[in-house]
Structure formats: structure tokens, C-alpha cells
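Pasting the structures in now, so scroll down.
Please treat every number below as a calculation from the coordinates, not as lab data. Bear in mind that the values here come from a model prediction, so they are computed numbers and not experimental data. Cβ atoms are built from the backbone, for glycine too; each structure is taken alone.
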Structure P
Amino acid sequence: MMNVNMEVSLAGVTLKNPVMTASGTFGSGVEYSEFVDLNKLGAVVTKGVANVAWQGNPTPRIAETYGGMMNAVGLQNPGIDVFCERDIPFLKQYDTRIIVNVCGHTEAEYVEVVERLAAENDVAMLEINVSCPNVKEGGIAFGQKPEALEAITKAVKRVARQPVIMKLSPNVTDITEMAKAAEAGGADCLSLINTLTGMKIDVDRRCFALANKTGGLSGPAIKPIAVRMVYQVAQAVSLPIIGMGGIMTAEDALEFILAGATAVSIGTANFVNPNTTINVLEGIEAYMLNYGVRDINELIGAVHE
């Protein structure tokens, strides 16, 4: 039987395979460790962590939608101190790369977390969540203005020891403009897409389904948009890309890889079937065997006209 190579490289960091978790859908790994053998994953991407504990938004903050879900959790997290004491030691037990998602309301808050993580040798990469509201810019997300995105990328890169992934927001006019801004700021890698802003109204109660009024739409409904954006970004910049947005099956993941993603993150599907990551990984291997593809890297960006 043919052996297939599943190893991929992201900014000099080798992953045993391209399948990872999407931030905010997998906790910090411990919550899923009874269902999923974390040793089999290319990487675990943690929930967003800030310099101090965040309460998150008022409830209700999750709503089901056709073909997906909406969330306005508000990046509730215990803060970097608890994270370093509790979550990193847990993940260190496993043979998987640790990627930490970082959030903040100001440049200084991001920098504080990144500086703390510089001392954590077991953290392989940092994913910077630029969909956070920039309090100094009146709540506009860092990822919605090219200048702001370039500035926050530069600030983080100045203090980061690990390679930096900038997680792009799709809530922009031109995703390639944002990708180029992150590249200009010195990003090592890009991940996309984050959630699309949506709204749901309960017609019987005539009120918003989420206390926050709006929330982030994720799940299969957004996949065609995400694949399109990954393809556009792959054409526009030379950075490696982690693709995400509605991946439920191996076929979904392969669409992202063929569009130009080096790796893929699985998010909302974890809530439907906690074993989705493993199913996707096995499905990609089966596809490669079926089509005689020896190396996963042959498939990256291999879509043809």
C-alpha cells in the first residue's frame, strides 16, 4: 500500500498533518480530549486569551441558523496567567503543535500577552485575533482597516518569539487589501476566515436572538465565501494560509487546500460531531490514496482553470 506524506510547513513550523482546530470551538483541548486523540492532530489552536480575564457578552449568546450558527460569546477567557498555569501544561502532554490565539482591546494588551508567551517554549505559533474591537478607534475591529492591521502586526512582531499568524476578518470590502497589509506588517502566516457578522430575530417574541443583537456567523453556510477569500489571498500574497470556514468533511477541507491553503482549521463542526477533525484527516488520506497523491503539498493551490 502506498505511503502518503501528510507533513506541511507553516513559516518554518512543521505539522505532522494539515488538520487543526479553529479557535473558540475546541476550548484549550482538555474539553475535547475524551473524544479526540489530540496526538493525531497537526495542531490545537486554543480559544482566544487576553492579558486579563474577560467576562464575555451577556446571554443569550449562541443561536442556531440555517446551515450554521451565530455566536456573540465575546471572547470570554480566564486571562493569560491562568492559561499559562493550567492550559499549556495540559497540552504539552500531547504530540501536537500548540498555537495560541491572542486577543486584546488595545495594542498594549496584545503586546502584553505576546510578551508573556515568548517565554513559553512549547507554544509553536501565535494566532492574532484582529476581529477584536479596537477601543481607541471607537470599537472598529483591528482587522477592518488596513493601516490598523499593519500597525498591530508590526507591534506584535516586534515582541514575538514565535511565528505570527494574523487571523483575517471577512467583514471587509477587499480581503486581499487586508492580507497585503498583514504581509507588509511582517506577518509570517495568515488564517482566514473569521466569522461573518450576522443577525437573527425571534419573530414570536419580536426580539433579537442574541443579547448582543449581532453575532458571528459560522458553519457550512459561509464555506463558499471562505474558499473564495482563501483563493484570492493565495493569489495576492506569498504567505502560507490556514483556511477555515464551514469545514464539515474531508471534501470541504480539500477545497481549501486546492484553493491555496497549506493547512485547515475545523470549528463549528466540532459542536455537531466532536470527532470531525479525525474524520477529516482520515478522509484526506483516503482521497490521496484514491488519486495516487503521495504528498499533501502537491495539492496546495493545485486547482486549475
Structure Q
Amino acid sequence: MQPIVLHHRPATIVPPSPTSLAFDAEILAGQLAPSSIAMYRRDFLAYLDFAASPEAALQSATLARWRAHLAQETDKSPNTINRMISAVKRLMREAAAQGYIDHATATSFDQVSGVKTAALKHRIKANARVRIEPVEMRQVCETPEPDRLIGVRDAALLAALAGSGLRVSELASLTQPQVRPKGSSYIVLVKGKNDVDYREAPLSREAYSLIADWLAARPVDSDYIFTSFDGRGQRLTARPLSPEAVWKIVRKYAQAAGLDDVKPHDFRRFVGTQLAQRDIRRAQKALGHKRIETTARHYVLDELEPGLTDNLY
């Protein structure tokens, strides 16, 4: 068995903000994954740009005014606004813990609430979460042309998403040593955005079989499973697909199957929803969530089933 090879994406270089403080998002190093820190950095820089001065940035009233600005002057969804507000509050708490600011200042920031989702519900896109039914997922996964090499790859890719619940970044960087047999089925060893150690994610037998077909047909050698084509699909390379390329592949085949606005994360929601219908804790385990509330809130698309009150008495 080959050793697991870790592949790290280079850190994103962000230009400094004109409003500089003694701390930035890097104070979260060792607590969050680099990808999460990058998101905190982006949100904090947006806040600093609004504050315009270090003195204003350290006043909780500025955060409250930024909240109002985001609600009144932008078209951001309430979920996005609340995430940005929470990012600033988290950094202020950590800055106080590390002695950059006093705890009273951090407490004042904590008292700034987010926006009410109901007040901005018109900004939540109707297609933000696309529910895919099993018959629709089958149609999408059977759309790639099996007589073309790129179709063999794409069939394996779609099945892997639909049969594992992996995030798009996890799938794009997936390597052969990460796929392991376990009992009569298969698992994938993945390290998610908040994971310290590798965890096991399920992989369907169908996905494993299609991946094996792809690797057997692929004329290049690469540890990466899903490698890219150059020249409009004519020349296969040993380079892994980017997350953006996976997005394009998913949207292409979903639209061909008659589904609009489908994203790779909707495949993850499909897995979570189907598993949760049997046992929500299995869905939680498969998706790698630390809290079951996350599974219930974001990945289970509840709909009232007709006939629920039939035969109650």
C-alpha cells in the first residue's frame, strides 16, 4: 500500500489593507485550516476597508454601521452578511485572548448582532440549494459519453461525487492511495477543512468500479485520480483538475440532463439527504460533520411528505 501523499495548495497572497492593525487573520493559525483562515482574512480586510482607520476599526459601533451598510448598500444574502460579521467578532475575541486588545473591546464586538434572515429573505436565491432526486441523479451520472476517454473520466467523477459526499476541493485533489477497500466495500481517506486527522468517507461500489475503469483506460501515470485535459479535451495531462474545472463539469452534465443551477455541493447535499432519510447520524458521519445540527440545517432539505397523517387512528 502506497503512503498517503499530502498535497497543499499554495497560500493565497492578499494585498495589505490600508487600515493596518497589530493583528490580522493569521492569529487564527493553528486553530483553523488555511482555507478557512483565507476566508476570515478576506472578510476582515473588507471590514478594515470600511472602517478606514485603525481607531474606527477597534470600535464596535463601526461593526454595527458595517452591518447596516451591507444590508442597505449591497445585495449580499443575510447568510453572507452574518458570516462576515461573525468573522470580525471571532478575530476580535482571539485578539483579546492574545493580548492585542482588551477583553472589554472584544465583548462589545460580541454584542453586535447579525441581520435577521427574515428581513432579507428576498435576497436568498431560490436556487441556492438544488434538491436532486435519485432518478435525476441517475440521469446526470449517465450523461457522459462512454466511448470517449473524457466521458469515462467524467462518469467516474460524477459517480464519485454522488457516491461519497466529498467536497469539491476534496475530490479535485483526490489521490489513488486515499481510496481503500474496507470489508466488502470501499472508503476514501479525506481531510476536510476543519479536520485535524484523516477521516473515512464512504465510496459506493459503483463509483469505485468507474474510477477503476478510468484509471485502467488512462494513458498517463499520476497519483491524482481526476486529471485534466488540454486542447479542448484532446490531450490528457497528469495534472489534477481544479475545483473550478469540477464545477464546470458538473454544470455541463446537469444542464444536459435538464437540471439548471446544480453545483458540486448539491451532490454532497444529495448524499446527506438520502442518508438522513434512513438515519441522520449516518449522514453526519458520512459528511464528516462535528455537530449533527450542521447536517440537519444545511444538508437535509426537508419537505412535507403527503400522507403523513394517514392511518394515525
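Kindly point out which one of P, Q the value 61 was derived from, the read-out being percent of Cα pairs over 16 Å apart, for residues 61-108 alone. Write out the running numbers ahead of the final one.
Numbers: P: 61; Q: 43.
Source structure for this number: P.
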A value of 2.7 was derived for distance in nm of label points 7 Å out along Cα→Cβ at positions 45 and 173; which structure in P, Q was it taken from? P
Suppose P(r) over Cα pairs in 5 Å bins from 0, in percent, for residues 21-188 alone works out to 1, 9, 17, 21, 20, 16, 10, 4, 0; of P, Q, which structure was it derived from? P
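Mean projected area of the Cα convex hull in nm² computed as 15.6: which structure among P, Q?
Working: P: 15.6; Q: 21.1.
The correct label is P.
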Quick check: 6.9 is what I get for distance in nm of label points 7 Å out along Cα→Cβ at positions 53 and 181, calculated from one of P, Q. Which structure matches? Q
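Who wins on distance in nm of label points 7 Å out along Cα→Cβ at positions 101 and 117 among P, Q, i.e. which is largest? Before the final figure, lay out the partial values.
Numbers: P: 1.1; Q: 2.7.
Result for distance in nm of label points 7 Å out along Cα→Cβ at positions 101 and 117 over P, Q: largest is Q.
Between P, Q, which one scores greatest on distance in nm of label points 7 Å out along Cα→Cβ at positions 141 and 237?
On the way: P: 1.5; Q: 2.9.
Comparing P, Q by distance in nm of label points 7 Å out along Cα→Cβ at positions 141 and 237, the maximum is at Q.
A value of -13500 was derived for helix-only ellipticity at 222 nm (-39500 (n - 2.57) for each DSSP H run of 4 or more, over all residues; to 500); which structure in P, Q was it taken from?
Working: P: -8000; Q: -13500.
The read-out was computed on structure Q.
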Can you spot which of P, Q the value 15 was calculated from, given it is relative contact order in percent (Cα under 8 Å, 6 or more apart)? Q
